[in-house]
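Read-outs: derived from the displayed coordinates by stated rules, not from any lab. Since the structure is predicted, the reported quantities are computational estimates derived from the model, not experimental observations. Cβ atoms are built from the backbone, for glycine too; each structure is taken alone.
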Structure I
Amino acid sequence: MIKPAELPKTIAIFPLAGALLLPRSRLPLHIFEPRYLQMIEDALKTDTRLIGMVQPNEVPGRDGNGLHQIGCAGRITQFSETEDGRYMVTLGGVSRFRVVEEIEGFSPYRRCDVNWSGFDRDLGEDEFDDTFDRTRFLDLLGRYFDARGLSADWDTLKDAEDELLINSLSMMLEFEDEDKQALLEAPSLETRRETLVTLIEFAMRGGQEEGLMQ
């Protein structure tokens, strides 16, 4: 486990729309662009092996080069190379951060100074949601999956710890980029679960304003 004092001031940034990484979660990535192949190689040479996942923030007048201010850093925990030179990596979520400023230089990929303050609990033990009504949540999730023709291992979902269940679904389910960002920025597991429920309800009613769960 990385200690707060070991978190670097500057990290490589991988701006990937729709990709969500959360602390203590895992995100598989398929890397094939030359600049990001170089990013992985450089990260593997560092002690922390950190990559900062940040969603692009399309700002008018900035040619799509904007970044959301909050991202999540992941440590490269698995790494393999294909015969044609692509990389298959897995990032283990470490901590969220705020982008301070982008570093200009000759690197082919983006690098930013970041601030880790305000996300201390990301480096701690697993979170729990004391107000989580799992039965009600899984009932909603079942109706959502049925509506979209999705299948699930319900025994595994029923037995999963609160954080694993909520974070995994937040990362896996298909939501808009801004919705993914809202899930990332949720200050607690309870808030993330409430946001997730709202997004599922909204998706099921096709954007109508009346809620499903009474």
Structure II
Amino acid sequence: MIRDADLPTTLPVFPLPGALLLPRSRLPLHIFEPRYLAMLDDALKTPHRLIGMIQPREVPGGQGGDRLHAIGCAGRVTAFSETEDGRYMITLSGASRFRVRGEVSGFTPYRRCDVTWDGFSRDLNPAVEHDPGFDRDRFLDLLERYFDSEELKTDWSSMREAEDELMINSLAMLCPFAAEDKQALLEAPTLETRRETLVTLIEFALRGGGGDEEIMQ
């Protein structure tokens, strides 16, 4: 468990479009680019072993592709294995979201940011979060229609038994939403608002990206 006092003010960041990490969730990654291999090696030498996952910011007209969103999520390296050709398979366990105050210049081949953890203290709570307004049966009916439309498969019995946070966060991370939609899910302040955002995105996808169908809350 990571405490407030363990959180660094400078964090290596991995800008990966569409890759979402949430607190108390796990994200498997395949690391093979030399700059990110160097980032992982350096992170493993620190006591906290944190890497910040963050979305590159989309800019109209395709300009400014190196910009980052203001909010990301730090994950602790909790599992890794090395292949014979020097690549890594790792797992990041979501620790806390952070806000970027600015990029740090230096000699590392990867990007680093000056970050603040203010406003995200609830992320460090090891207890799972609950959504008291969650209508599970109605949500699963909607989800089944969405999975059918996207030709996705899942273990529905496990889905029905999963805790609220595990279900909502796993779907937010795994569903094939656009990067900007993933960012909206990351920035949702509570599990309830994340579930509402998730429902909105699913309804929108089922309408083919348009229409006036009432959104389920």
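If distance in nm of label points 7 Å out along Cα→Cβ at positions 90 and 138 is calculated from each of I, II, which structure is the one that comes out at 2.5?
Label of the source structure: I.
Distance in nm of label points 7 Å out along Cα→Cβ at positions 58 and 74 computed as 2.3: which structure among I, II?
That value comes from structure I.
Taking distance in nm of label points 7 Å out along Cα→Cβ at positions 18 and 146 as the criterion, which structure among I, II has the greatest value?
I
Comparing I, II, where is FRET efficiency 1/(1 + (r/R0)^6) of positions 66 and 122 (r between Cβ atoms, R0 = 30 Å, to 0.05) highest?
I
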